[in-house]
Structure 1
Amino acid sequence: MRSALPKVLHKIAGRTMLAHVLCTVGEAGAGRVAVVVGPDRQDVAAAATAACPEAAVFQQTERLGTAHAVLAARRAIEAGADDLVVAFADTPLVTAATFARLRAPLAAGAAISVLGFAAADPTGYGRLVLDGERLLAIREERDASEAERAIGLCNAGLMAVRGDIAIALLDAVGNQNSKGEYYLTDAVAIAGGRGERVAVVLAPEAEVAGVNDRVQLAAAEAALQARLRLQVMAEGVTLIAPETVFLAADTRLGRDVVVEPNVCFGPGVRVGTGATIRSFSHLEGAEVGEGATVGPFARLRPGAVLGDGVHIGNFVEVKNSRLAAGVKANHLAYLGDSDVGAGTNVGAGTITCNYDGANKHRTTIGAGAFIGTNTSLVAPVTIGDGAYIGSGSVITADVPSRALAIGRGRQVVKTDWTPPRKG
């Protein structure tokens with residue numbers, strides 16, 4: 001990846017590839033999860049437990065191959081399970097349905113189930129060597145014969161092994177190959193030699209694509225975005241120009257939401273029924289109520305909570321603030337660290353001055369208040385219900401309910417005034 005960041009911590013749709021895989025195996029019904037990380041990869045271990053708190057993390061101290069990596073989690077495997085499913089954190093597009101299909105042959109008596117695909121170009125992939133419908137072996141390309149390299153059916157890497165024989169098969173894997181490593185794929189031939197049945201389950205090539213560089217990362221992003229767009233539209237969301245909308249993996253959009261072109265959803269966004277997100281808006285870590293309108297050119301930052309029917313207009317930014325039902329901030333405003341009561345109108349150019357250079361402070365605005373244009377509310381400050389703030393004011397003290405506050409310099413007009421001449 002040519003990056004200081006570990007490959008599996010690169011993100012698609014706002015979520016690390018590692019987290020994608022952990023979330024998917026959970027959706028597929030995994031009872032226990034073990035994550036194997038490389039030496040001194042505390043960052044990957046921390047990301048794994050953040051995505052899946054119940055996961056057990058094991059370290060592969062030496063990189064001696066895929067079977068050796070799986071056996072790093074020996075303690076978890078020996079604890080027993082119906083099936084052992086081996087997945088890879090750099091293959092983030094595999095679906096829960098495919099994991100379920102991969103496990104299905106084990107319930108029918110197979111010892112191993114291998115996920116395969118028909119490759120447009122098989123170069124570099126392990127080949128699935130078949131005798132009719134029987135899988136005899138998986139041959140890595142560097143160890144394959146010329147005839148085996150002509151095979152177009154390839155190994156996707158994912159494998160399911162029946163739990164009662166998993167340890168025995170893994171312990172039987174040797175390192176008699178060109179790299180001197182312990183290949184997980186050799187378990188197939190070992191199982192066959194013991195009279196066990198090995199099944200192959202096929203998946204689309206695009207779904208099992210791995211990510212090893214930035215080009216493949218971009219391709220995975222595009223594939224996942226296409227999948228997410230289809231999903232939300234199937235759930236009753238209108239995307240006017242789907243190809244221009246970017247979703248996070250956890251974006252949740254209610255029925256009859258309309259999303260205009262060129263909108264970006266970061267992680268942690270929930271949008272209620274019938275809301276409209278207008279063009280060129282960016283939302284992250286925000287909740288939008290039913291029937292609300294956001295944008296165009298609006299930004300909702302983490303902690304923004306908009307009630308039902310709220311209007312957030314062009315060039316308005318909301319951060320760590322709760323806006324009750326019917327609040328309107330239609331243009332050119334910043335609402336940070338604030339609580340705004342129902343039905344309040346926030347005029348253009350209004351900002352909550354929430355940072356004093358060392359600490360953040362909150363602004364509280366009551367229900368039905370009117371904040372005039374170009375107002376600065378210097379927190380901590382409270383504006384009462386129904387209060388009116390005159391345009392151009394700098395408010396530094398609390399304003400009682402139903403009061404008028406004006407905090408600006410008095411206008412001075414000098415008639416018959418002549419500007420000084422330049423020397």
Structure 2
Amino acid sequence: MTVGVLLAVQGPAEARLVTAWEPRRRELVVTRRCADLAEALAAAAAGLGQVVVLGDGLPGADAETVAFLREHRVGLLVLVAPGAEGGAAERRWRQMGATRVARLDGAPDVLAAAVHECAAGVGTSPPGPAVEREPAPVPVAPALGSPGRVVAVWGPPGSTGRTTVAVNLAAELAATGAGVLLADLDTRGASVAQALGLLDEAPGLLAAVRAATDGRLDATTLPGTACEAVEGVAVLTGSPDPRRWRELRPVGLRRVLEVAAACADWVVLDLAGGLDVDDDGAGRDAPTLVGLEVADLVLVVGAADPVGLQRFIRAWGHLEDAVPDVERLAVLTRVRSTAVGRDADRRVGETLRRFAGIEDVVLLADDGAVDGALLAGRTLQEHAPRSPLRRAVQRLAARVEAEAESRPDAAWHPGFDPLLASS
């Protein structure tokens with residue numbers, strides 16, 4: 001089979017390869033010599049070649065380039081410089097998801113064989129979301145044991161208490177001695193930093209996503225983008241400016257969460273309320289969808305009042321449509337008789353059972369201790385350790401741990417790239 005190659009290599013190496021591969025036209029043919037990355041990706045999307053041979057120094061190439069070529073079922077061979085410089089470049093590309101890397105000064109026959117391996121690894125199925133992964137393992141970090149569990153805190157739009165639940169759940173999980181990473185993925189109003197009294201001039205999550213997209217993020221560099229406000233909890237703060245949502249690029253964000261799960265026992269995600277994603281997966285809520293897809297458990301948080309319950313029931317069904325296989329647990333906050341009538345727990349439970357078929361729900365009573373903790377920039381554990389809500393969150397944390405222990409053989413969530421998850 002003749003393999004069509006899109007060549008995007010700068011400098012004299014391009015001419016050397018074209019000349020050396022000319023006698024092998026029955027096996028390999030350069031269908032286009034691309035001047036820049038944009039031309040290479042456009043040609044790949046148009047089906048003009050089965051493999052892109054990319055020079056490491058090509059401007060603009062990053063993790064999104066790798067993801068784009070996988071999505072279009074086009075193989076990728078990256079050529080890096082010889083020596084120590086090439087070794088560093090190879091590690092960076094592998095952290096971005098590239099599985100085929102060769103030296104720029106390699107023999108043309110060896111590089112041609114690598115091109116054929118790329119073409120064979122892609123497969124022959126038509127393009128689609130379920131991209132076949134090449135089998136080679138990708139070392140991204142030292143072996144750290146089993147990856148941590150990912151808990152996403154999500155729910156309908158509105159002030160339902162998602163951040164309160166996420167922050168205090170992270171603190172209670174850390175109190176057991178576990179390592180916890182709390183990430184604020186809210187693209188509409190990130191507030192974890194404010195809730196914990198952190199000075200948030202440079203959002204750590206945005207820095208981590210930039211590093212991941214450029215292939216500079218691994219288990220040793222991720223801690224440098226996080227801060228610690230609660231003992232045992234590393235925090236990746238989000239941007240309080242909703243106009244910066246485009247900086248949470250889904251490919252880089254997914255990589256951040258993969259590395260986070262390799263570093264921590266628990267990763268707790270505070271997500272924006274609601275879910276409105278374009279057909280192509282883009283949009284302001286694309287980071288929310290990434291968080292839901294990689295989660296081992298989603299806590300669906302709603303407010304226990306007439307408006308909040310209606311929104312919650314709709315969101316519960318929407319989640320099932322958007323991420324059908326995810327494990328979820330209903331959590332209702334601010335449960336009080338003044339909003340739903342006498343015997344509030346029973347009324348809320350009956351409403352969820354009748355209109356959503358939900359039999360299992362965690363109820364968190366209304367508690368003024370939340371206001372004091374927020375004013376002080378502290379968790380309930382620090383500010384009001386004996387408050388009823390703090391004890392309820394402790395029970396929720398125990399419930400989350402029990403859910404994890406009930407599936408001891410579960411590994412990385414399918415939302416993670418199994419290649420990047422290798423160690």
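The value 16 for relative contact order in percent (Cα under 8 Å, 6 or more apart) was derived from one model only; which of 1, 2 is it?
Clearly, the read-out refers to 2.
With distance in nm of label points 7 Å out along Cα→Cβ at positions 25 and 321 coming out at 4.3, pick the structure among 1, 2 it was computed from. Working shown, then result.
Values: 1: 4.3; 2: 5.5.
Answer for the origin of the read-out: 1.
Matching task: 2.9 is the computed value of distance in nm of label points 7 Å out along Cα→Cβ at positions 33 and 65. Pick the structure from 1, 2. Kindly include the intermediate steps, with their values, before the conclusion.
Details: 1: 2.9; 2: 1.9.
This value belongs to structure 1.
To test your reading of the models, identify which of 1, 2 gives 1.6 for distance in nm of label points 7 Å out along Cα→Cβ at positions 41 and 209 when calculated. Of the options listed, only 2 reproduces it.
Once distance in nm of label points 7 Å out along Cα→Cβ at positions 225 and 241 is calculated for every structure in 1, 2, which label goes with the largest value? The partial results should precede the final answer.
Details: 1: 1.2; 2: 1.8.
Biggest value here belongs to 2.
For the set 1, 2, ranking by Rg/Rh (Cα atoms, Kirkwood Rh) places 1 highest.
One of 1, 2 was used to compute helix-only ellipticity at 222 nm (-39500 (n - 2.57) for each DSSP H run of 4 or more, over all residues; to 500), and the result was -5500. Which label is that?
Numbers: 1: -5500; 2: -12000.
Among 1, 2, the structure yielding -5500 for helix-only ellipticity at 222 nm (-39500 (n - 2.57) for each DSSP H run of 4 or more, over all residues; to 500) is 1.
Largest in FRET efficiency 1/(1 + (r/R0)^6) of positions 1 and 217 (r between Cβ atoms, R0 = 41 Å, to 0.05) among the labelled structures 1, 2 is structure 1.
Coordinate-derived values only; no laboratory data. On a predicted model such as this, the values are computed, not experimentally measured, just so you know. Cβ atoms are built from the backbone, for glycine too; each structure is taken alone.
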